[in-house]
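Below: a set of structures, written as structure tokens.
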Structure 1
């Protein structure tokens, strides 16, 4: 934590305007990523509040992620064409309005609409904010520190969303999860207007490629929605069909991008080793950590009697460790390049998942104290690895010509959203039997995540990506 504070202080001393810009833009990332999971824990309260049945839970849970993941690349292209500052301000104001709609909702469809619009707004703000961040932090040292803070903000938000949502719901009710977005988004918009002094870069000729955008959005939405449906016992076959439809649309998108005169994303950009490695890393990061957070929350509540708030409190170890790992990775990346923190981060995540899995196995006959202690140690490794890996893969994936950075950020974040959706769905399926002989099924699923993460580390260690 002190390393992060030191980095911020150092940036303030050297360039006060630039440091304020970095902080504001990283807060945009934090708020947007937090929105993906913060409402999940409050869904039962939402359904009771609007008098809706359980059938509405799925659409409420997935609406944000579907639009966020599906529109990220489109949002990046809009930033290219109309200016990143303009798109960032528009996105923040739409996010605030949607928050108000959600807070005042009296029907389930209004909650779904609010979550969907907030996801679409985030798809405008995230690529715009990262493009502006990289434009403001031009020096090599500044870039590494800025990416460290950006990655720490996103990873910490993703890891702490369930805790924040549970805390707000318990203290103020579920509507507070939406209400809090209004002052946050308006305040950030004011911060952008006051502190973000990056010259407006835009390309009026930038292609929006309506066909490519439609194929991308529907493909990602199909994958995310299908993954959510697969998690439910009664909808696994329809969910699998939706996933297959999303994959088929992805194939059509690939064909279209090869043939279009002015594609949404050039095939040459997608093929760059840096972007391929960065997207793989982003996918594995969220697949291995979001799924563990969900499974661990269920395990602690079902098998150890934790409340939703207590389970979320345990996950804070993950969030705090993310900050430490991000700071360490930023320093290591400046000195040795991004490959080492990428591999070290993935290895740490693998070790963390092994420890969490082992604690689940051993904790069946142990007391709560052992369970908490072992879990916190595992989450510390997992969070530190996530922070380090996020910094490294963001650095790797955006090491492209300036005119391709915004599109790359959209691709990286789309990979992260798909990692969450697919990772959680696959591991919940693995955990669905309840037990594998004497082993808790959650422990087996998390061990699988560890093996995938360690395999990814070996791949990154031995492949060239720059």
Structure 2
């Protein structure tokens, strides 16, 4: 056994204390280094500021594309919105989805312009960090195109499909759907990236499909068993589609069989449901208002056009027997609705164009002084100047007896012909997103057996040009 005297024990204790002190100092030093590193990292993070992880469009947009700017953390929305600059200046609406700012223009981007987008330094996050340098990029705008159904004649058992054509290059028309039993009707999405269309199915039913324009990919939106689902119309949010559903099941109660009702489908999750839970409320050929707050449709039970406010549940009824063609349209501001109304002039019945004013819920005729024997169809509001184009013919010979395009100023009700081409009917009219071109169907007035063609009128040149033969129901892809 080892024995230590008092001096040896004292010496060993001093060594242990010294070693413990050195160990504590090492630990303290290590902790200090770690703490300083953390402080430096936090300080560096503050100095680095916030980041923008994505933005679009990068190179080329269409006339209705929305801007998308994604930040890497939640933003002070007021600060971020104030930092957004667009040149040339363009009015629009800003919304947010998480950390993403979305700017939707109120008017179309112009194809002749190049737009520069700047997010100025200083935009702050909710944590108080700032964007330290400007983000700036530019994009051009692709000219809108015309989408239509062809062939109209359907000779040799050909069925109609969707086709796409640039107005300035008719030889570049191309087929974009290949449905075995044909396409019935369609609606381009608000931003032009996709098209919802109704296709005939076996068994006499009809279903809705979604076509992605850039890729040609299609996917089914509805499974309408023993029903016809057609006449899609997009909500401005680009997510919800209103459509008409007609039940074919003969075993249903008489109130349901053959009745047309408005349904809504969500293109993201494919959920779908009727607009109204009450079975007695019908609705055919629905159309959304520009802000998505209202839907207009025709109720055959009532013999009336019905405007339904989806936010308040209020229903406004416009008596207009003969309005089941779906010929009603909101103006770009959502202030007015142009709609057809069947009236009698002596022993003659005709369809006038009327206007509902949502400011005071008044209605009045747009078809001229009382007793003017005209027939108006296919209202089309110009998104640029807010005026209304209609397809009009005079029934007493005091004006063109074939359908010509007239422009009506909603503030004065004055009407002037856009052009007159006697011998031809001009119908199914639609303004381009920029409001400078009008696409239409045209056919000889003296031969209804001839298939219609598609023509385009250019306001800039005052020129009417044939675009496609043997085609019908043209619309614009923004």
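What follows draws every value from the coordinates through simple rules; no lab data is involved. It should be emphasised that the depicted structure is a prediction, and the values quoted were computed from it without experimental measurement. Cβ atoms are built from the backbone, for glycine too; each structure is taken alone.
Observations
- Test item: log10 I(q)/I(0) by the Debye sum over Cα atoms at q = 0.17 Å⁻¹, for residues 154-377 alone calculated as -1.27, pick one of 1, 2: 2
- Comparison across structures 1, 2 (criterion: mean count of other Cβ atoms within 10 Å over residues 210-217) gives the highest value for 1.
- Ranking 1, 2 by distance in nm of label points 7 Å out along Cα→Cβ at positions 194 and 258, the structure that comes out highest: 1
- Identity of the structure behind 0.70 (criterion: FRET efficiency 1/(1 + (r/R0)^6) of positions 218 and 426 (r between Cβ atoms, R0 = 25 Å, to 0.05), calculated), options 1, 2: 1
- Of the structures 1, 2, the one that -3500 was derived from, the read-out being helix-only ellipticity at 222 nm (-39500 (n - 2.57) for each DSSP H run of 4 or more, over all residues; to 500): 2
- Structure responsible for -0.32, with log10 I(q)/I(0) by the Debye sum over Cα atoms at q = 0.07 Å⁻¹ calculated and labels 1, 2 on offer: 1
- Which of 1, 2 yields 21 [relative contact order in percent (Cα under 8 Å, 6 or more apart), calculated]: 1
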